[in-house]
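Below you'll find the structures, each written out as structure tokens.
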Structure 1
Amino acid sequence: MGGPEYKAKSASMNSLFKKKTNYNYYILLSIIFGGFLIFGLSENIKGPAIPKIQTEFGLTEAQIGFLLALNSLGYLLACSFTSALAMKIGIKWTGVISFAFMALSGVTIYFSKFYFALSASYFLLYIANGMLEIGLGIMAARIFTKNTGMMMNLAHFFYGLSSIAAPVFASSMMTWNVAEGEIGWRGMYLVVLSFSLLPIIPSLVGKFPEEKAGKEEATSYQALIRDPIAWLIVAILSFGVISEMSVGNWLVNFLVKAYNWNLQDAAEMLSLFFIFFTLSRLFLGPVTDKVGYTLSVMIFSLFSGICSLSAVLIGEKGAILFAVAGIGIAPIYPTVMAILAKLYPKGTGAAITFTVTLMGIASVIGNFLIGFIIDSIGKSFPSFGSGENNIIGLQAGYGFIAILALVCSVCCILLFIVLRKRNKVV
């Protein structure tokens, strides 16, 4: 059927279609990778800024913990509606809105004069972060159908890449002189969050994969609530992510107040953490595909917990172990996303939303608990120091972060047992 001309024309059309498909794939990759770059910046510039914010507003450790917990509420709120929003208006416009909100939050943070206004601005930023993370997660799960563990870790590698530069870049930018004075933490937020406008350009050009079965999504939520595997994954992700995010939130503060490090040195240690963090995602991603996702998370979280706990117990001489812990904590989130993509191929959006939303609730509690532990333990043992430099309270707070990573590993063991009984080990 069809002569040579027909076959040549058909081959030409197939070649053109393939080129267009590849072009769109690269556009989507640029959005995913660029989105995670922006995400890493927005998440990790706050480390060097928190001591400055605390001094300017006269906040206690518990108030800082409450501020971070309130941020997590914004993230949680976004997680609860983003999947439905993406179904209604599409992932493209969901992403565009999230990037625009991030830029807007930079403006509102800049003009925040009171603690309430600052809290509201952070709340807006984390709504944008939550929308972006859910959107990128759903998109990546639909695109990365082969070598899922490696590609998920590669995507999140870009988060770590920007996280390496974020603390040092932020602390340096705050000292820049503009007009009549330093740019400060307000100007730093304004400039950095303005970068989020850049991914909007490829977002308007690319063609995004959309969810096909809305009814299947609603059914999936009901099934997930009854599924013990889903709850174990929630526990794994929650403990792992709280431990991961708490490093960015608390490490600089810990080093400055417990060991009297200057802000620049403390920021450099946080950057070193993210160097290990980023390289881990780049090189250990392929390992997860070979070893298995569940076993990989179990091993990595155990390693991270041991490093962090050892750093606390050894003292200032063991501070490098805080950074080394990044090797273990880095692959947890993307590998759990790979677990969800493999265990729930039909309704991955629902599985990601369910898991990340509950993780957000745990993050709210976790951030508040860390600040509360630092304050309460510090006041209970005043002989170890006074005020903000009470070392025992700070060590207790960071020790709690380390314990969360160890609990994450224990939950992985339980998940592996359940999956093996059902012949579903991934």
Structure 2
Amino acid sequence: MEVTTESRPLPPKAYRWAVLVLISLAMFGNYYVYDSISPLADVLKAQLGFTDANIGLLNAIYSIPNVFMVLIGGIVIDRIGTRRATALFGVLCFAGAALTAASPALTSMAAGRLIFGLGAESLIVAVTTAIAKWFKGKELSFAFGVNLTIARLGSFAALNAPTWAAGAYARWQWPLLISVGMATFCIVGALLYWVLEARAEARYSLGEGSTEKVVWGDLFRFGVSYWFVVALCITFYSAIFPFQTFAVKFFIEAHGTSREFGGFLSSLLTLFAMICTPLFGLLVDRVGRRSLFMMFGSVLLIPVYLIMAYTRVPLLLPMALMGIAFSLIPAVMWPSVAYIVEENRLGTAYGLMTMIQNIGLAAFNLLIGWANDHWQASAANPAGYRPGMWMFSVLGFLGLLFAFLLRRRETGPAAHGLETITVASSAR
């Protein structure tokens, strides 16, 4: 008797969690390479003569191509599936990291970061889509949290590299070569995920893959709630990642820390997220009120930059507040999309959301780099960092506004159940 897809059992819980851990390895390598620039910023300035605008460019150019490419990546994911897409984008991540480390020329390093960005953001979309495919109901936000914990372990390792690989920072190239080694996880994790999903397709019911024809006119026909989530996404991440680009340099020059302690302070965001994101995911899966949690996270961001710019309050306090926000909002925001968008359009929805996010990341990396140079931010003039810190604070206000509008929408007649307690459902 032929065994049909419908008659096959669902994958065991342990199998699904193994898939999650292994696909998250790709994210670990991805996050390490992205954050490898921040603790190296003052070395690039001292040894290669880079300005803050040059350093901002290295992270901005990561985002610029994704204004277009990540949407295409989302469509590719919906067409060829997460398995092939993850492997393809993992290879691009490795190639970009290798080119970045190959030459001291700004053009070569920028080209490497561009190629890395082409793969990295689309890889994140592929992994996010895969998680939404394998997990449902009360497991979804927790699964996203575990994924982010593993991924941000890469950020934590990169930002603390001046401590565990202190000798490497004698030369600009060695830390980047370490990042090339870490980029191998982008390929290894993708291949392991490929193997597990291929085996699962032969044994278990995984549902039908999404191979619908793409209608370009539908790209901007998502609901109002989706666009509020996207608006929160662009403001939130524009307040976090461009700050981290210059954070270690800011801590050294404006607060007199060592590079090691500056890297540790920046990595506190990651440490909080590694511990708290899964916990917040569990919490929101059980109590609902997702937009209310997003509002609270946005409120936490508003004062932290001004505290660091104008006071001598121990830096551990504002970084801890930022770390809580950095744990809370992503734990709620990314799973929320799966509630308000059809599953066969999730790749496109996440791709579009990430595309718009990258507009903010590119713009603010360039803007903050320009502002620091324009106001001559340095150890001799730490006040030159203040205009940039005001820009970050304004983003916190905007995030609060969009979260409030989302809450008003989702407590009205057009709600998608975003504010309710999640009902358990069978997971694929």
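Any read-out appearing in this document is the output of simple, stated calculations on the displayed coordinates, not a laboratory observation. Note that this is a predicted model, so its numbers are computed, not measured. Cβ atoms are built from the backbone, for glycine too; each structure is taken alone.
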Which structure, out of 1, 2, was Rg and Dmax of the Cα atoms in Å calculated from, if the result is 22.2, 92?
1
In terms of distance in nm of label points 7 Å out along Cα→Cβ at positions 224 and 240, which of structures 1, 2 is highest?
2
If helix-only ellipticity at 222 nm (-39500 (n - 2.57) for each DSSP H run of 4 or more, over all residues; to 500) is computed and equals -29000, the structure in 1, 2
1
So relative contact order in percent (Cα under 8 Å, 6 or more apart), computed for just one structure, reads 25; which one of 1, 2 is that?
1
